[in-house]
Every structure is written in structure tokens, then in C-alpha cells.
Structure 1
Amino acid sequence: MTGRRKQGFILFRDVMHVILAIVIIVMVVFAFLSPNKYAIFFPLIFLLFSVSCLLDAIKYFKNEEHLKYSFIKATIMFILFLFMLLMSTIGFLNI
């Protein structure tokens, strides 16, 4: 991967993390202020968190420095992504 493409991905990942964090925080506040009115937010929060975990897993998989535990971190983040995706799917089915 060239330097520019890598920097572009890092910038995209960081921007996505900031956007996801802001959206998740706003949705959590609304969901806890009025749970009956904003019940759809609970599975959406899990879905957005799973996307954030997937971005972290990609970051650890693409780590070119080959740090000692990066593969283990990537595997854990990918398992967390799958778990949160499952929780989101169950939440959407129960609404």
C-alpha cells in the first residue's frame, strides 16, 4: 500500500470513529431519556458500535509493523464485531 493510500485510510478511519462516537452518544442520551419513544435506538447503538469494532479490527489486521499482539487484538475486535452485530439483529427482531 502506498503512503498516500495508507494516510487516506487512516484519515477515513479516524473521521468515522469521531462521527460514530458522536452519533452513539446522542442516541444513548435520547434512548435513556425516553426509552419507549426511542426504542429503535437500542439496536442501532449496537449496530454502530459493531461498525466501530470492525474499523478497529481492520486497523489491527493492516498493521504493517507486526506488533507482538496485533493479530490477537484484531481477532478479539472481530469477535466483538460479530457479537455486537448479533445483538443488533436480535434487537431489530424484537422491536
Structure 2
Amino acid sequence: MHPHLDINNQKRCAHLILALEECHRHYGKFLGECNSIKYSLKECLNQDRNEKAKVNREKALQQKASSREYRRRMEEQEAEKIQELLRSRSKSSSD
């Protein structure tokens, strides 16, 4: 099963989408005459999907690292505030 065939969304496979549509107009969908084009299209769509998934994984890893770094900095700032508060309390109690 393939996604909805839209030339605008699957630009890389557009030539195969057009060829399959043309083949279906001439031979119909049920005679098996268009199977080779359909298999080529399926392979192209799978490659496209795999490439998009790879890009999305890389982007997610970058976002995760960025988020982790942000949380680490926030925790450091919070720890500094606590230390400062403790120092100010110890100074006021020693006076």
C-alpha cells in the first residue's frame, strides 16, 4: 500500500506517478500491465520515506540534545541560586 499519490508531495517520484496514471488510463488497473511501473514507484516511495525518516531522526536527536543542555543549564542556575541563598542566610545568622 502506498500513500496518496500527490506529485506535489512526492516530487522525487513524480515521473513514476505520472507514468502509472497514464498506464492505468490505457490498460486499466486490473490487467497487470502496469505492475512494473507500480513496483518501481513503490521502491521510489520507500526510499523517499526512509530518507525523510532519517532526517527526522537526526533532527529529533539534535532537539533532544538541545533540550538536555537547556535543562542542565537551568539546573546549574537553580543550584547557584540555592547556594547564594544559603550563603546570604549564613552571613546574616553569623552577624
Structure 3
Amino acid sequence: MNKITLINIEFLRPKRCVETYELSIMDEKEICYIYNYEDKFYRYFRTLRSLMNYLKDRIEPKIKFKEKNEMMEFLRYKNIITINQTEDGLVEVEV
């Protein structure tokens, strides 16, 4: 089970924010982003780039939730992709 730490909340408008979480288990860590729309809809983003694509162009993510409990359960048990692997993946995509 992952440890979930809320790192930051950035309000875009009233009742719309981006929550930044750190997920960790043992010595593996992952940063992820949740777009929270009126505490009714949550969208999960693995990278800052995918979040920015959503905010700019409304490119919908594959992982969405209608309840906070569902979202937290997903974060608690998801496989962690370490921060280094995520950064390496971004470099490979850009090259």
C-alpha cells in the first residue's frame, strides 16, 4: 500500500484546483497531479506535461473519478513509476 502525501494545492478558480501528491512505498517515489473540479470530478495526471495539455487543449486523461474515495483508493494501490523513470520517459519522447 502506498503512502500518499499531499504536497501542494494550486487553485485555478474557486472550486477548481490542481492537487500535487507524492506516492511512496519503501524507497520508491512518484509525483502525480489531480485536477479537482468542484470536488465532484477528479482527473489523474502522471506528468506535468499531460496536465498542461489538459488545461491548454482539453486533452482528456484516461483515468478519471467521480468520487474522492475512488481516487484515493486508486492512489493507494497503484504501481509506482519512480521519478527518475518518469523523467527518462519524458526525455525519450522529446528526442
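No value in this document is a laboratory result; all are computed from the given coordinates. The model shown is predicted, which means the values in this text are computed figures rather than measured ones.
Values computed for the structure shown
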{"quantity": "Structure responsible for 29.0, 96, with Rg and Dmax of the Cα atoms in Å calculated and labels 1, 2, 3 on offer", "calculated": "2"}
{"quantity": "Winner on relative contact order in percent (Cα under 8 Å, 6 or more apart) once structures 1, 2, 3 are ranked, highest first", "calculated": "1"}
